[in-house]
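So, here come the structures, one by one.
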Structure I
Amino acid sequence: MSCKEKILLLGGGGHCKSVIDVIEQEGKYEIVGIIDKKEKLGQKILGYEIITTDDDLPLLIKSYKNILITIGQIGTGEKRKRLFEMCKTLGFSFPIIISPYAYVSKHSSIGEGTVILHGAVVNASVKVGKNCIINTKAIIEHDVVIQDHCHISTGAVINGGVIVKEGSFIGSNSTTKQYITIPENSFIKAGSLVK
């Protein structure tokens, strides 16, 4: 019998697979099932079943307290934000999930429901908000502020002192100049140099 805390995953696409892998490697939580669209019920993702739809969230809170938003974010973070706020209103808790293969400075702070994937680096005096994705091999340098519901994509480099405002998407292999502000709900395409 597992003594790990149980967790539900909300969203069963490609990002869900990456998060499952991190949860398995971290070893703190037992995934009890995935929540997705009605037509996907019964399908399995990496061995975990899609057990219900988000219509059943008010019932699920009676049995499970932990949930994670595992839909990806390309473009706007509005859907991830809406689901996060809905689950929060119902009373769910959002663990912070950090890959054992990431480096997160003890002098940084990470908000609830944020996932930090394999190979990512979060340096000193960084503040990452709620419900963010810090994707594989992203580098977040000193004194960066990443507000809620942002996705820092694979291999992106956020240089020192940058502020990434709420709901923004920073594409794969993008690099920012230091000490700039990226406006709310920005979409930075892959490979960009952001000045």
Structure II
Amino acid sequence: MDKFKPPIGKFSQINGYCISLIGDDIDTDRIIPARFLKCIDFDSLGKSVFIDDRKTLKGNHPFDLEAKKDASILIVNSNFGCGSSREHAPQALMRWGIKAIIGEGFADIFYSNCIAIGIPCFTLPRNSIKNIQEYIANKNLFFEIDLFKSTAVSKDLKFNLEIKETTKKMFLSGEWDATSNLLENKYLIEKKINELPYIQFSTN
């Protein structure tokens, strides 16, 4: 998938077209069926996201519509990502092109797995989500999400998004990105190694 560009470090803005999935309790097995969990990496999962639902709808699934092919902000209803704790679910969404999710609510482990790979999950009341989904059904919707202000703004719509304060700080500071943090603090790791009396490096 050419759209896959993983986030790195801190960020405060997410801009993109929206794509909507209507329905409560969409579980991780629907997002990425169990037979794909044997993959040795996540790179190929994007093409298989919602694969069984898409086959059933024969090209009419939102993720198959030409008008939504460039979407990167997913709009969902309640308890999205319930079911098994597989980290493959948010990985598949990211590799399809999803950069942020706005919904009524999320399963806790799915939420945590999204945060760990840089996908912010925002919540809105049911009526607000319904309004967004009805708007998307009739026309394209481009949102500018400001993490600092917790807002989503388009030409016609504006919403005050809800997100956990600790989660927001992780994205604004870059703390969510464990790999980047590790590399940035490489000198501290080396310093600690040199201080450990039981680790000795031979010069021979």
Structure III
Amino acid sequence: MAESRFAELKEKEKLARKQIVIESALALFAKKPFYEVGMREVADEAGISPATIYRYFPSQEELFNEAFIQDISTVSKGFEKLVENDEPASIDQFAVKFVEHLIENESSFQMMTYLMLKDDLAHPVMGKFDSVTKIFFDLFQKLLVRHGVDLREARLYSHAFIASITGILMTFRNSSIKDRDAVKAHIIKIVNLTSDLYSKQLLDA
């Protein structure tokens, strides 16, 4: 019994140290693009040796994937409130919050697109990424159902809508407009237009 408790304690300590590494990576991602952050830099931020960090993450890609997944999982809690409030958010409110988060958290967006486009992710990483993206599909589907859309239609439209919003952001984030605020305003204007089209199709029918 004592041996079992000792093993459990060691596992908890390992998970706690792993969490420190993830939080250190996220802190660095907030300062500069994730692809400019190296494992040595994360180790320094976490207060451990570069060799030690590999005990918790065998590769840089695994660390970055885990950090992104944790970041998005945390963010999704705010979206749950939008959906589950007594008066649920509108399609437009949900879409603008989604886009604003990705605009204001550039590294999150970069990691998301990297995972979306990479075709040789390890199966466990791909499974976790699928679970995270499913959160947003499911939340938007639930929002549509709360607004009276049939469940079967809501699932298909949730996939189409989230993909559309992500595509808008990917298309215009590097616009020739030099002013960052102007780029953001342009993206949100297009998102508003797209949301209006979906609202008219689904909610005003």
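A few comments on the model shown:
- Entry that produces 14 once relative contact order in percent (Cα under 8 Å, 6 or more apart) is calculated, selected from I, II, III: I
- Structure from which -9000 was derived, helix-only ellipticity at 222 nm (-39500 (n - 2.57) for each DSSP H run of 4 or more, over all residues; to 500), options I, II, III: II
- Entry that produces 16.6 once mean count of other Cβ atoms within 10 Å over residues 74-81 is calculated, selected from I, II, III: I
Just so you know, all these numbers are worked out from the coordinates, no wet-lab data involved. Quick caveat, the model's predicted, so the values are computed rather than measured. Cβ atoms are built from the backbone, for glycine too; each structure is taken alone.
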